[in-house]
1. Taking 18.4 as the value of Kirkwood radius over Cα pairs in Å derived from one of the structures shown (I, II), identify that structure.
2. Given a value of -9500 for helix-only ellipticity at 222 nm (-39500 (n - 2.57) for each DSSP H run of 4 or more, over all residues; to 500), calculated from one of I, II, which structure does it belong to?
3. Out of I, II, which one gives 120 for volume of the Cα convex hull per residue in Å³, for residues 167-222 alone as computed from the coordinates?
4. Assuming 3.3 is distance in nm of label points 7 Å out along Cα→Cβ at positions 31 and 231 as calculated from a single structure, say which of I, II it is.
5. From which structure (I, II) was FRET efficiency 1/(1 + (r/R0)^6) of positions 63 and 183 (r between Cβ atoms, R0 = 35 Å, to 0.05) calculated, if the value obtained is 0.15?
Structure I
Amino acid sequence: MSMPASPRSPLSTLLLAAGRGERMRPLTDSTPKPLLQVRGKPLLQWRMEALLQGGFDHAVINTAWLGAQIEDHFGKAFSAPQGAVQSMRLDYSREGADFGDALETAGGVCRALPLLGNAFWVMAGDVFAPDFVFAQADAQAFLASDKLAHIWLVPNPEHNPAGDFGWDASSGLARNTPKDASTVRYTFSTIGLYRKELFLAPWCDVPAGNPQGVRAPLAPLLRKAMDAQRVSAQLYTGAWTDVGTPERLAKLNA
């Protein structure tokens, strides 16, 4: 994993593309899920085009299952005909080649930290949110805050009726609320802004760079930071689909 030159835009991005996509089988037996086509373009390309539109020009893609296909498809740069910037420099964090499997979200972020800056976007490469805007104003507001993370929540889809996190609209804080009928919770969109600090001690036990390839989920880190009132959130109500099954993919392409 080589170190890149400093990115031109203030924030880099980690695009999560390492998962096996078990629920998408047999489609993912020969194609990595982020390369599955939605309305004529690979799922991952929708995110890259939106980032370019917002002026963000550097991304790290973590890979594992059939990761060579992703790297062969996009190469070292991605260009789009429209956007605040036209070209995105790409680096790869090769979890599959280095450790044989994906490292889960927090493990993958920790592994990619040497390729990212002090603050960065993270999002799943298999979520379809064509209306989401990656705004410089949101990035600057986050950088000016004391928060460790700023996440976007969505209304709960049918497959996640209980949601993931609570949200206090008046304070803008995400809440580590219990999963019961007395609380209102929303689903985590997978899109968020993060400080490097969240993935270092005392918040995270995985060493920077994750040299041993430790698998670690993101939710425990977020919940710990929420308890310290260090995670802000906002509600996104545009089109959003977790493309987790062949049925959902077919519906999007209908």
Structure II
Amino acid sequence: MTRRFFVEAATLAGERIELEGALAHRLAKVLRLRVGDDVVLFDGSGDDVRVRLEDVHDRRIGAAVIERGPGPREPRLRVHLYQSITKGDRFEWLLEKATEIGVASITPLVASRAVVKTPADGHRAERWRRIVVEAAEQCERSTIPHIGAPIAFDDALRAAPGVLLLPYEGAGDAAPSIHDTLNRRVDDVFALAAASIFIGPEGGYEPAEVERAQAAGAEIVTLGDRVLRSETAGLVAATLVMHAAGELG
């Protein structure tokens, strides 16, 4: 398997590619690639560029373009995950796993009972970006999920595209599953080609928030009998949507 690496679009202009800095060091010193080795570069546009290394140094690598073409197919249904930030490194774990299953974007959600409301400052935003880039490289995606700025719950309801899904632990047995909901709204799913999932904080949603979500057209759904951690709920919900759309399994 040829290794894949993300680069900025300007790097891929022309038939001679120059790689510098951290990526060149990673290829030459960490992965120990040599002259004649091939790698695939992508800029998130959906296209791949296969190059052959011709000049390898610690902080600079020259390579020749061998082939340009479409990269691996991205999911037809764009899934947008509005996820409450959790304590510790659990939110970062979710970023990695959501990228792997094909989520199109992850936006930190600030609900009323949010425990973590720290804004995404430059250092944190850069770290989050690095996590999804590395996950996209590893799982052979063609694009990089967009990491949105933290957004208030009501603003997210107004901005979110596609079919809106809100898993709610207080919905009880009357609430439909994600699979049943998407089957019922299959025409909307195909027409809109997008679904937005709203995952509440560790303390759950306030009933008034659920009511506002319903008024905004969100479908209240269940993830089963067990109460999941916020980051687990986000990954499970996104996985169920992907599976229902035929993107997994």
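1. I
2. Details: I: -6500; II: -9500.
Checking each candidate, the match is II.
3. I
4. Answer for the origin of the read-out: I.
5. Details: I: 0.40; II: 0.15.
This figure was derived from II.
Where a number appears in this text, it was derived from the coordinates with a stated rule and is not lab data. Values in this document were obtained by computation on a predicted structure and should not be read as measured data. Cβ atoms are built from the backbone, for glycine too; each structure is taken alone.
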